[in-house]
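**Q** What follows is a group of structures, each given as structure tokens.
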Structure I
Amino acid sequence: MAVYATIAALNAAGVYITPAAAETLNYALNTFKLGGERTSMFMERSNANVPTYGRAKEVAVNSVFVFGVLSEQALPFPRWIRMGLWMSKARLEVGEPIGLRQSNEAREETVELYPLNPNDLPSTADLRVFDLVSMRPTSLVENATIGASSWWVGEHPNHGRFALPAGMQYRVESVKR
């Protein structure tokens, strides 16, 4: 439940972090067997969602991901964060803030800069055409054409003009069991 409390605090503060998009992506293939007893032929299944043996295709060292943080206030960011199933350590490089302006003109936009979680879109947004990234716990959409009544619009230094639907927030109740 601590995760849901953290997400609720982010929603209350008006902070939203988009899912990350790979800028440079490398993989490493690993074979593993978790267990200490060499004579054991059968390994009991763990209750956690952690495999006990098999092969894993993991994100390799020097992969680079980018994501956006929407917030009205300036936020302090740590230099290092832990993330993923194995809680791997990742260096965080924070770019210059990008000023966004809100446009209340209802229109259709294609969101290409970041993948989006469809559960986090405002109820007034209409997801029309998209590329599906099937993954757990929820699939993401990329290159999404969305109809919405309100948008955050900005100018990215490397990618030019971009827009994100206004009103995005974590809607954990839709995935919470």
Structure II
Amino acid sequence: MAGRNRLDGLLGRMSHELKAAVHFSRYKDGEVELVAARAAPGTTTADPERFRAGAHAHASGKTLLALMSAEERRSHLERYPMVPFTPYTLREPAHLPLLPGPGPQRAAPITQYQEYELGLVSAAVPIVMGSDLAAIAVALPLSQAHRLTAVAGKLRDRVGEDLVTAAFGL
């Protein structure tokens, strides 16, 4: 419970400072799981079931899929086909991004523009601890898409030991 409270507090502060919704997700037991989220004005938090099925469409899921082995990614996409959520949703596994194995935290944030939900843009950065895979993402209304690159950069800078410890201590 203390780990959950600590993570919730960190996400709340990030959401307030970045003026964006913040989502923390992880890949656990073969599933993409929305662990915690904080909304911001003009944004909502994702429905956990839709989030799981739509990993190919949102920035967090695309980041987790990019970190998975080819076998894990193939297995996930067999269970959760790449169905369109919007006209902009990626539909081919070959179009999903991949992240380099060593040092993925230094990788550029993975983005989505209205692929998961019309009127919403988001960016996610990976968090890796050993074999544990996670992602933290920011979401903004489309009217604020011009802020996404800067906000994602600030988010990446905020991923530190405190967040990693809270996230993987659950």
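**Q** Taking distance in nm of label points 7 Å out along Cα→Cβ at positions 53 and 69 from the coordinates of each of I, II, which one would give 4.3? It would help to have the intermediate numbers written out before the result.
**A** Values: I: 4.3; II: 2.9.
Source structure for this number: I.
**Q** Taking FRET efficiency 1/(1 + (r/R0)^6) of positions 93 and 125 (r between Cβ atoms, R0 = 35 Å, to 0.05) as the criterion, which structure among I, II has the greatest value? Don't skip to the answer; put the middle values down first.
**A** Details: I: 0.70; II: 0.95.
Structure II comes out on top.
**Q** Computing percent of Cα pairs over 23 Å apart gives 52 for which of I, II? Spell out each step's value before the answer.
**A** Numbers: I: 52; II: 31.
Label of the originating structure: I.
**Q** To continue, here is another question. Given a value of 2.3 for distance in nm of label points 7 Å out along Cα→Cβ at positions 29 and 133, calculated from one of I, II, which structure does it belong to?
**A** Source structure for this number: I.
**Q** Another one. Where is distance in nm of label points 7 Å out along Cα→Cβ at positions 85 and 109 largest, in which of I, II?
**A** Details: I: 3.5; II: 1.6.
Largest one: structure I.
**Q** Here helix-only ellipticity at 222 nm (-39500 (n - 2.57) for each DSSP H run of 4 or more, over all residues; to 500) has been calculated and equals -2000, so which of I, II was it run on? The partial results should precede the final answer.
**A** Details: I: -2000; II: -10500.
It traces back to I.
Only the coordinates and a few stated rules stand behind these numbers; no lab work does. Please read all numbers here as calculations on a predicted model, not as lab measurements. Cβ atoms are built from the backbone, for glycine too; each structure is taken alone.
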